[in-house]
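Structures incoming, each one as structure tokens.
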Structure 1
Amino acid sequence: MSEEIDSLIESKEAELLPFISRMEELKVEFTKETVTFASEWYRKTAKDYITKSPEVTLGLTEERIADMKAGVNELVKNAAKTVHKELDTSAIWWHMEPHLRESIERYRQVADKFPEVLDRAVRRTLGHLGVVLEKFGFRVTASGYSGTYCEFWFERVGKLETVPLYPHLLKWTDAMQDTIRQYDAQYVEATAIYYEIQELKSEKKKLEALTRWDSI
């Protein structure tokens, strides 16, 4: 009986592997798409704030404006590094550490409501622009300072620690949305198979325990 269960487990694990492989491909694809998105977003949003707060912009010297542009360009240059830091973690992607603790709707998109676990990572990536805006006097705080009339571009991750995070309405690109829809479809099927594997392993342990009991 134990040999039969071992065979079933092996078969199910082989069935799961293509899903894990495809999910990794989709993770890589989403990461690349987010790098492109962030690079363009940094430039566009910086210009939005330049025009939204002309009194701040006009109060800057040419040297300060040049420094701010350099700061934005640095964000663009380092976009890939920033995105990878946020997205290359097993806490975000189920396939990197398969388990049964998560909701079946973990990667589900409903209209413009994106999966929270990924949306937060994207917002943290974009939040670095807030550091630049704050430095040059715009009404944004990304450092954790809760000043009056400021936009709070941060979230608290502990009693004292904060990280930059973009707080306003945000829409992913169509490519990003489509990639995660595909990931969600793979996730739903993969978790069903993984559940069967865990059930088989649990049954095997019960049989082993009973066999040990009967043998003494």
Structure 2
Amino acid sequence: MKADRKLEAIETLTSAQIRERIQTVERQIAAKQVEREALEERIPAILAEHTGSDLAAVKERRELRDLESYLGDLSRTRSVLEAQLSEANEREAAEAFAAKVAESKRLGGVIAERAKVLQHALVQVWAAAGALREADLQFVSSLAGADPSGFERWALSATTMRRIECALYVLSEGQLRPKGMFDSAHEMRESGRHDIARAADDYVSLALRGRKPFRTL
């Protein structure tokens, strides 16, 4: 009997495959150890019963030597497999790490691209905000007569940044929370305080409501 020593190269075996082979070898070792113990128990009885001139338990002794040799082969095979398992674990850990690094680099590239998109969007937001401020300036300059009670000139453009923050807060369902914001996104949506267009309509309506010329003496 000879243990199979023809192992595949480590590059072709995964750690799971090697562990499976180790388990197979260990089952073989356990089975052969049972056979060896049974022979070791039988041989003394055979020797005690032997009365002839020939050597007693020749067959059994040969089987025991073969079993010892086979167990030695199995033990060496297990040692080789365990060394290969250690190498496979290190290789797979290195491969997994390299894959993680590659994925992180890929996702880092995604962040950079998304940041460019956001930066471009902010340029457009400022262009729109700047146009709103200019329109507010022209609107206020066109107003004649006394301002109605409660109306504050340039109030719309003065609070543009805060309104942009509130709008983003509501649109993001609360994920982009401005500093000092305590109302929930739902509450702000219900009240309409995030709606810049609505705020502009209210601003213009208030500015024009009941406007009267200045009194002349």
Structure 3
Amino acid sequence: MEVTLRNFNVIRLLAIALLCFLRIPPVMAQEKDPVELTQSDLFSLPNWRHRTVAIDGFVLGMSRAQALEIAEAKNLRLNPTGPGLTMRELRGPCSQARCSVGSGHGNWVGIDLFFDAEKVTKIEVGLSVDMDPEVKKVNVAQRFKGLTYQFFNHYSDTLREKILGSADRKRDNSMPRDTDHIAYVQYDYAHSGVVVHVTKGDEEPLDLSVDFFAPQ
């Protein structure tokens, strides 16, 4: 009788485990797949904060070698970025912690990659209202979809709060000092893996850049 009862309990536990597995929503198995912003509207996904972000093929967590392969396949170039670079460094392949992505004609496409231990740990997307038309045309944000497109191309604080929620306005210390007519601010959403940087003029936002990284 004891052996029979033990077998019954084992079967019951296996049945419960099988039922739990069958009830897992299919979306959970797909959340590991990156969301490509040029193909999907990231901010319209209900679970977007738990998704890995990809931008024009560049994915958080990929190696530098993989990023270089993606760039070559798309006729792009990773350009060294940062203060104090020599002419040799500027002309060579990017081995620095930050690389800007440029088109075959040299125009910045609005993407900067940040590396740590040869892995992409942050992807920054930026654009400006006074951007040259030829540069704006190749800016990756022009290919975003839906609500994500609106956020980047028609930014407002109201839209930011609608999508991301409220956040304290902070001085953006990565930018020059504020002036009487220009303020550099940032809004941190570390729990969502996003930091929003805005250059604000007297009447409207002038520049926007958004950092994507693993949620903290």
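Each reported figure results from applying straightforward, stated rules to the coordinates on display, with no laboratory input. From a predicted model like this one, the values you see are computed outputs, not experimental measurements. Cβ atoms are built from the backbone, for glycine too; each structure is taken alone.
Here helix-only ellipticity at 222 nm (-39500 (n - 2.57) for each DSSP H run of 4 or more, over all residues; to 500) has been calculated and equals -25500, so which of 1, 2, 3 was it run on? Computed on structure 2. Kindly point out which one of 1, 2, 3 the value -0.67 was derived from, the read-out being log10 I(q)/I(0) by the Debye sum over Cα atoms at q = 0.09 Å⁻¹. The value was obtained from structure 2.
Assuming 21, 18, 13 is semi-axes √(5λ) of the Cα gyration tensor in Å, for residues 121-192 alone as calculated from a single structure, say which of 1, 2, 3 it is. Going through each structure in turn, the value belongs to 3. Computing Cα extents along the principal axes in Å, for residues 73-144 alone gives 46, 25, 22 for which of 1, 2, 3? Answer by label: 1.
Once distance in nm of label points 7 Å out along Cα→Cβ at positions 65 and 169 is evaluated on every structure in 1, 2, 3, the highest one turns out to be 2.
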